1. Thinking of P, Q, which structure, once mean projected area of the Cα convex hull in nm², for residues 35-90 alone is computed, gives back 3.9?
2. Looking at structures P, Q, which one was distance in nm of label points 7 Å out along Cα→Cβ at positions 11 and 123 calculated from, given that it came out as 3.7?
3. As an exercise: distance in nm of label points 7 Å out along Cα→Cβ at positions 43 and 115, calculated from one structure in P, Q, equals 3.3. Which structure is it?
Structure P
Amino acid sequence: MDKQSRHAAIKHIISHRLVGTQEDLRKALKSAGFGITQATLSRDLKDLGVARVNSPEGPKYVIHVESEERRLQSFIGLEIEQVDANESLVVVKTLPGRAQGVAEIIDSLHHPAILGTIAGDNTILVTPTSTKRNKEVMKLLQGLMMKKQVA
């Protein structure tokens with residue numbers, strides 16, 4: 001099994017059940033078909049930005065939302081091909097099949113100038129909170145697009 005699949009399995013396990021130790025997580029991964037060492041699991045947890053926190057039910061692993069968003073934002077520029085706007089909307093063109101994922105990342109920014117997004121297969125309509133903020137949204141999205149050159 002590849003690293004990407006293993007990371008997806010880790011995220012699924014810790015978001016759907018209480019896992020308090022690396023050993024518990026390693027056993028859950030083994031049951032899911034991912035036999036890994038404790039060292040590999042530690043690296044995966046670090047890569048994913050997973051933290052162990054105290055909860056009323058006891059210690060548990062959680063994905064640090066900001067780490068996940070920051071990690072995803074580094075890839076968004078690779079998927080955006082073009083950003084255009086008119087007086088009221090911003091349109092983002094992506095690689096085929098990537099619009100929904102990119103729109104999800106844009107929404108996760110919780111930027112005060114963005115009211116919301118609607119995504120198709122390779123096109124996203126981004127609605128600014130006001131037509132006066134159109135240029136601000138355009139610059140934000142073009143900035144994300146430029147990250148592909150430094151990422």
Structure Q
Amino acid sequence: MEALERSVTPKGIVVDIVNLMNLRTRVTSWEDEEEIHVDIWGDDLGILIGKGGATLQALQDLVAVIVRKNCGEDRRIVVDVERYRERKKQKLREYAERMAERAMTTGKAVRLEPMGARERKIVHDAVKDIPGIESKSEGEEPQRRVVISPA
């Protein structure tokens with residue numbers, strides 16, 4: 001508990017957690033008016049990412065709760081491992097563009113797999129400027145999905 005009390009910053013909390021896990025890492029952080037970013041670098045950090053980023057999301061949520069409770073910080077906390085989130089975002093954009101192409105080619109709507117709100121936003125943003133394509137979300141959480149179709 002003493003270590004936590006010394007380091008109630010997003011970076012400090014992440015450092016404490018990876019140290020408790022005996023992971024060799026380098027942790028950096030930066031912030032702007034809206035977000036505080038903590039980036040973790042090292043070898044074999046898949047354990048911090050987890051399947052589909054689930055462990056990384058849980059780590060980010062945990063850090064945010066601790067910081068909000070102890071510091072009253074209201075900016076969004078973003079924890080990333082070796083730019084995993086950016087790579088995932090780029091893959092999602094490319095996937096959305098391929099599915100838009102499929103919708104144009106076949107003339108039929110393409111229903112994507114269910115995904116979270118942030119991922120759906122990335123998809124909507126990726127296809128919004130493609131002429132002749134529209135996207136919408138349908139369904140209820142956790143099965144909410146994006147449908148890409150010819151306009």
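1. On the way: P: 7.2; Q: 3.9.
That value comes from structure Q.
2. Q
3. The structure behind it is Q.
No value in this document is a laboratory result; all are computed from the given coordinates. What you see is a predicted model; the values in this text were computed from it and never measured. Cβ atoms are built from the backbone, for glycine too; each structure is taken alone.
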